[in-house]
Structure P
Amino acid sequence: MGPPYQNWPKAELHLHLEGSIEAETLRELSPELSPEEIQAHYEFDSFLAFLRCFERITRQLRRPQDYALAVRRLLERLERDKVRYAEITHSAGIVLWRGQDPEAVFEAIREAARGSAVEVRWILDAVRQFGVEHAAQVAELAAAHAGEGVVAFGIGGDEARGPARDFGEVYRMARSRGLRLTAHAGETGGPDSIWAALEIGAERIGHGIRAIEDPALVRHLADRQIPLEICLSSNLATGAVPSLEQHPVRRLFEAGVPITLNTDDPALFRTTLSQEFELAAALGFSESELKEIARNGFRHAFADEARSMEPD
């Protein structure tokens with residue numbers, strides 16, 4: 001019998017569709033690639049190198065049906081891991097950048113999720129280093145599908161080349177159109193990046209681990225109950241933290257900051273949500289604390305329906 005959290009109903013709030021494409025799925029998408037070429041898509045030694053891997057994988061998504069295949073394979077894995085609710089981030093910004101049809105792609109992924117045992121909602125993500133106009137296009141696309149499973153808009157990518165404060169107007173527009181707001185911040189950027197994301201309206205912070213460097217920010221997150229989407233394997237693989245033992249998640253949790261556990265890009269980081277709970281257990285989280293974190297995934301979801309799925 002494995003650890004108890006393997007069988008707990010779980011929710012995931014920080015999960016990139018394009019980063020979930022396993023080597024086997026990549027082989028289905030691009031049978032012309034050699035095993036060595038496929039392996040090269042998953043090799044990186046820094047955050048910027050990881051971003052290049054992510055971009056190379058998305059290049060293999062050429063048609064709407066390719067995106068649909070990625071969704072089906074991801075949901076099969078989530079079902080096996082007892083994930084009951086998932087807010088899946090779709091990099092609509094890359095679809096636009098590559099000149100693909102974003103409407104056709106979204107329709108394909110939405111249809112691919114129908115009938116799954118996993119309750120799926122979508123977050124459309126802009127690439128911050130592509131600029132404000134690009135982000136506004138993604139926000140418009142998200143707003144156009146707000147009644148069709150899209151719950152939120154966010155920005156990802158390189159924090160240094162796309163400061164959050166540049167996107168205030170885009171975030172205000174997205175909120176006015178009924179979207180919830182998230183942002184990657186405090187992964188490679190420092191506390192100021194998190195403050196900036198909060199200032200433009202982010203309700204959840206993707207990663208946010210460098211908040212630990214600013215006690216006032218930690219108090220603010222705890223007092224306002226602003227959740228951090230923690231991705232342990234991701235932070236280790238990209239070098240955002242030097243070792244698991246030095247990860248600040250335990251200190252953030254003890255300070256009262258709401259924590260959720262997530263896989264981020266599970267294929268690139270070779271993880272599952274159960275494995276993220278296993279890493280947290282290795283950091284000293286008790287079973288009752290892990291249950292609390294599991295509940296947080298449902299409590300801090302952007303869809304009201306998730307609350308009714310929260311485990312006892």
Structure Q
Amino acid sequence: MTTNNGLLLVDKASGLTSHDVVAQVRKILNERRVGHAGTLDPMATGLLVLAVGPSTRLLRFAQSEVKRYRGTVQLGVATDSLDADGAPTERRAVPAISHDAMNAAAGAMLGVQQQIPPMVSAVKVGGRRLHQLARQGLEVEREARDVTIHSFALVATDDPSVWSFDVECSVGTYVRVLLSDLTSALGTVGHLSSLRRTRSGDFRVEDALSVEQLSDVVASGGTALRAPATFVEKLEHVVLGDDAERKIRMGQRVALVDPLVTDEIAALNGAGQLVAILRRRGEAWQPEVVLPEEPPASEG
């Protein structure tokens with residue numbers, strides 16, 4: 001059995017890389033197996049979805065989600081990274097922009113669009129990450145990707161060159177590219193000046209802990225981990241009998257009588273704990289990922 005097994009929501013502080021957070025969580029939990037779904041840049045704050053222990057094998061189920069961000073865009077100044085961490089590359093006058101004009105431009109960006117990854121990013125081209133090439137002063141051709149913008153709205157602040165935004169978009173969207181494209185459409189330049197991820201799929205930053213709060217919880221003998229089954233709540237599932245659970249834990253295929261529609265399902269035991277991810281193989285189901293038995297829930 002293992003107690004370090006499950007899903008963890010962390011509210012990342014500014015100045016940390018996602019890898020920094022993973023390293024801190026490993027130390028706090030004394031658990032080597034920690035991974036995250038969806039990188040946040042160092043300047044960004046907000047929700048990181050982490051998998052701990054054997055649940056790292058379930059991370060892919062937390063990847064393909066719609067994400068929501070809030071932040072600010074600074075008009076009139078472009079940077080080489082398209083965000084506040086970069087060096088200024090161009091300055092332009094900021095035209096007077098009404099609320100309606102700003103949001104009309106944002107509304108024109110809704111739906112599916114192609115987006116070119118920025119040079120300062122972790123995307124690999126020719127086996128090398130773009131940010132490594134950018135540091136050498138190189139710029140290479142990048143392939144455009146399809147992204148989807150579900151909602152995009154902006155509100156003026158007291159500073160006419162700074163606008164607050166709220167955007168909901170598909171995984172893989174570069175918000176700083178979106179804002180750079182928006183400022184170009186408005187006849188100026190700009191960069192992402194602050195960013196906070198508020199939601200990833202059904203997970204919300206309000207339910208996340210800072211690294212410091214996590215450390216306090218663990219020091220007091222508590223846990224912030226959610227059950228591994230949390231990763232696969234949207235998967236079709238089946239509840240196993242004792243015999244089927246035993247066979248699956250031995251790596252054996254099982255026959256299921258349920259009228260299952262999909263080819264990949266979550267198999268739970270009678271206590272609602274995730275036993276395995278099963279894949280259809282003809283008339284039977286093959287264990288693809290088998291989770292260790294979880295300790296019984298404490299009472300009281």
Output 0.50 (FRET efficiency 1/(1 + (r/R0)^6) of positions 33 and 257 (r between Cβ atoms, R0 = 35 Å, to 0.05), calculated) maps, among P, Q, to structure Q
Comparing relative contact order in percent (Cα under 8 Å, 6 or more apart) across structures P, Q, the largest value goes to Q
When distance in nm of label points 7 Å out along Cα→Cβ at positions 145 and 249 is calculated for structures P, Q, the one with the largest value is Q
Computing P(r) over Cα pairs in 10 Å bins from 0, in percent for each of P, Q, the value 6, 29, 39, 22, 4, 0 comes from structure P
Matching 22.2 (mean count of other Cβ atoms within 10 Å over residues 41-48, computed) against labels P, Q points to structure Q
Value -0.53, -0.91, -1.25 of log10 I(q)/I(0) by the Debye sum over Cα atoms at q = 0.16, 0.23, 0.30 Å⁻¹, for residues 161-208 alone was derived from the coordinates of, among P, Q, structure Q
Value 3.0 of distance in nm of label points 7 Å out along Cα→Cβ at positions 81 and 177 was derived from the coordinates of, among P, Q, structure P
Distance in nm of label points 7 Å out along Cα→Cβ at positions 89 and 281 gets 2.7 when computed on, of labels P, Q, structure P
Output -5000 (helix-only ellipticity at 222 nm (-39500 (n - 2.57) for each DSSP H run of 4 or more, over all residues; to 500), calculated) maps, among P, Q, to structure Q
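Every number in this text was worked out from the coordinates using simple rules, so none of it is lab data. Computed from a predicted structure; not experimentally measured. Cβ atoms are built from the backbone, for glycine too; each structure is taken alone.
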